[in-house]
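S.K.: Multiple structures follow.
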Structure I
Amino acid sequence: MTRRHAYTGRPRLLHQIIEPRALLEIASLPWSLPWLARTPRGDGHPVLLLPGFMADEGTLVALKLFLENRGYEVQTWGFGRNVGFSSKHASALEQKLRYMHYKSGRKVSLVGWSLGGMYAMYGAHVATECVRSVITLGSPVSFDAGGSQSPPLIKALYRLIAHPMGTKAHLTQSRAKYLRQPKALPLPISCIYSLADGVVPPQEATIDGNRALHENIRVAGSHLGLGFNPLVLWIVADRLAQPEGGWQPFAPPPGFFARLYRLTSRFAPA
């Protein structure tokens with residue numbers, strides 16, 4: 001699937017209220033480890049993880065440990081808490097990305113959770129020659145003229161912490177123009193999203209892209225639990241294991257995972 005989701009408006013109130021179900025996703029992770037150990041191993045290329053709004057590297061611990069176990073050279077952004085899309089962090093990200101590429105001699109895959117996905121898309125635009133692929137987890141990567149449809153509480157927190165004018169102030173920056181041009185990226189992009197996301201609505205977490213390179217992958221889960229959701233971790237491992245230059249759109253591998261994926265996607269709240 002390459003088109004944006006047709007959902008309109010903000011996340012449903014029920015989905016906002018039950019976001020704490022992320023605790024169940026975290027609790028399910030230890031029980032899923034034997035199953036996750038069967039995910040494809042990687043080729044050792046570098047992977048950079050980017051945290052969501054108001055989050056830091058600590059929230060990426062499950063992703064980091066899991067991907068290191070799969071054989072990747074994993075780093076987190078190292079800039080402390082993500083307090084919004086800022087010029088300072090955007091410049092630091094580009095420098096780090098270019099350094100990782102130079103040091104390893106290999107292209108870097110970017111995995112961004114929530115607002116971290118915006119930074120991932122930005123990094124892919126300004127240093128395309130250094131980037132192998134982009135994976136976003138519930139990230140606001142598409143924007144309409146009416147602005148963000150995130151819940152009022154999220155918008156209020158962004159105005160309080162990031163900028164008094166909210167997301168509009170950052171999206172008018174010259175740097176942010178890249179975020180409005182996903183089709184221009186000639187590299188694989190996988191946008192993982194949930195219809196029951198209580199923070200970022202589906203139409204903002206998906207893109208209209210190049211069918212040969214860009215995809216939207218629906219999962220069942222909360223926004224706050226995406227980085228711990230076993231299904232998401234499996235999909236991330238599958239996407240990162242795609243050979244450079246030989247990327248193929250996501251298709252659930254046969255067996256237990258395929259059955260579980262289809263079952264949970266079928267019964268994901270609409």
Structure II
Amino acid sequence: MKKQNQAQHDLRKLPRGERLDAITKAVISAGTVRIDDLAEMLAVSAMTIHRDLDALDARGVIRKGRGQVTAIATSLVEASPDYRARQNVSAKRAIALAASNYIEPGQAIILDDSTTSLHLVSVLLRKQPLTIITNFRRLAEELVGQPGITLLTLGGQYYQWCDAYMGSMTLAALDQLRADVLLMSTPAIIDDVCFHQHYEAAMIKKAMFAAAAKRVLLADHSKFDQRALHAHMPLGDFDVVIVDKGTSPAHVKRLRDKGIDVVIAEEPARADLKNLS
């Protein structure tokens with residue numbers, strides 16, 4: 001109890017920047033938090049907590065609603081990369097390891113703003129030399145200066161909610177490129193079609209698809225339960241769809257009955273986990 005009281009007392013002394021970080025961590029950890037609870041946790045006024053939340057909402061870190069804030073995706077808004085990176089980590093690691101079988105040294109690889117791609121970094125380093133093409137700032141930072149990696153970052157307008165670049169400049173850049181492999185994820189799968197909450201992101205994924213010779217979809221089991229607004233690509237158009245062991249057998253059977261090449265990623269062994277960390 002004494003430690004808990006001390007922690008609460010310390011939170012009351014936080015400068016605004018650290019307070020915003022504390023709010024972000026709390027919301028991402030819980031998924032959804034009541035605004036009144038955040039104000040009580042930080043011992044700040046209603047005016048202060050609403051001002052802080054408005055700033056975070058404008059940056060796309062959280063979404064402020066009536067009486068609560070959330071980091072969870074809706075059919076119209078995708079979750080932030082910070083929240084997504086914490087979800088289904090073991091499944092994403094397994095999918096990343098399975099995806100490594102479709103990468104060969106010397107290839108040009110397109111990677112979108114999927115947090116699954118972050119688990120591919122060590123795989124890519126083992127497969128070098130490679131040319132990596134991405135619009136995902138976080139992934140690009142992981143690869144800057146790595147030996148054997150030629151990094152092509154796609155320009156355009158930066159969007160903080162996805163930590164990525166999109167827009168007409170990004171589309172124009174993709175139109176001038178032809179890659180060997182696309183490794184792509186999607187926020188939602190509905191009626192065996194990939195969907196995204198944001199129209200611009202859906203257009204970028206379509207352009208990435210058109211720029212690659214081989215297309216691999218990385219989709220953990222949660223994607224089949226999500227909703228989104230904009231369709232961008234049927235699963236049947238991908239050369240391979242990689243799912244994790246948590247995916248319903250009914251989904252796997254239905255896709256295979258349609259002639260779709262579905263790979264079920266196995267859980268990485270300890271040695272493989274070290275390589276993916």
Structure III
Amino acid sequence: MSAQAFEPARNGLMLTELRLPTMGRLWEEFAQRSDKEGWPAGRFLSGLLEHELAERSKRRLERHRSESQLDMTKTLSSFEFAEVPMLSKAHVMALAGGGSWIDKGATILIFGPPGVGKSHVACGIGHALIDAGYRVLYMRTSELVQRLQAARQSLQLPQALEKLDRYDLLILDDLSYVRKDQAETSVLFELISERYERGSILITANQPFSGWTNVFPDPGMTVAAIDRLVHHSTIFELHQVESYRGKQALRQQKIQLENDKLNRKRQSSKDSDNHPKEPMK
């Protein structure tokens with residue numbers, strides 16, 4: 001192409017057509033620097049491609065985090081492991097990196113009473129896995145059961161289960177709150193069976209396995225579900241620990257009281273400055 005025939009505007013149009021928005025935004029700036037500094041053509045192209053890939057990775061990460069439905073505040077960096085001494089930080093961080101346990105569809109089970117940090121740890125692992133390139137979905141177990149039931153009633157259960165296959169990890173929070181008299185939780189068993197050794201599940205529960213007879217329609221299904229979950233599993237039991245959530249609330253309350261005290265002191269000092277005492281006669 002001759003210099004006279006070159007039309008810079010066409011580059012932007014072609015890059016848009018090729019769905020390369022970052023390159024379309026940056027190519028003119030890079031071209032000017034390339035001309036000024038005498039870059040080889042390979043360096044010019046490489047620089048544009050690196051920026052395009054970096055932006056795509058950033059957008060993909062943001063999209064996966066948004067679709068995960070994870071609580072954005074519950075990360076591993078904000079979890080106080082020292083408050084839950086029976087929970088190995090090293091073990092949790094190793095799981096948070098993904099790897100073989102995700103590849104073989106293994107399970108994480110976190111048991112403990114309300115307030116000890118089960119959901120926080122689960123969400124933290126989910127966020128870390130997204131950072132590592134995995135796809136994660138967090139849901140209350142009762143909500144997921146209701147959705148799967150609705151899918152079964154509309155004869156769409158296989159399709160609904162297939163959609164969940166896109167996620168490397170399903171986080172099912174608060175399984176103990178599902179009750180067999182509230183819903184036909186056999187759909188939950190079907191989900192567990194469908195993902196067995198194919199897709200990973202992380203479950204949090206207030207009750208140990210002995211209490212799961214309140215969840216599934218019959219004892220045989222309970223045993224079968226537990227058998228599948230524990231086959232390739234990591235189990236954390238957060239019992240005999242003071243409420244993590246309660247201690248957090250107390251710390252926040254203490255901080256707030258201290259801030260209020262400082263604010264009152266500042267206000268008192270300001271009022272004194274604005275109303276100086278009258279000189280003594």
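Throughout, read-outs are computed from the coordinates displayed, never taken from laboratory work. Being a predicted model, the structure only gives us computed values, none of them experimental. Cβ atoms are built from the backbone, for glycine too; each structure is taken alone.
S.K.: Any idea which of I, II, III comes out highest on Rg/Rh (Cα atoms, Kirkwood Rh)?
M.R.: Across I, II, III, Rg/Rh (Cα atoms, Kirkwood Rh) peaks for III.
S.K.: On relative contact order in percent (Cα under 8 Å, 6 or more apart), which of the structures labelled I, II, III is highest?
M.R.: I
S.K.: Identify which of structures I, II, III gives the largest calculated value of distance in nm of label points 7 Å out along Cα→Cβ at positions 49 and 105.
M.R.: Structure II comes out on top.
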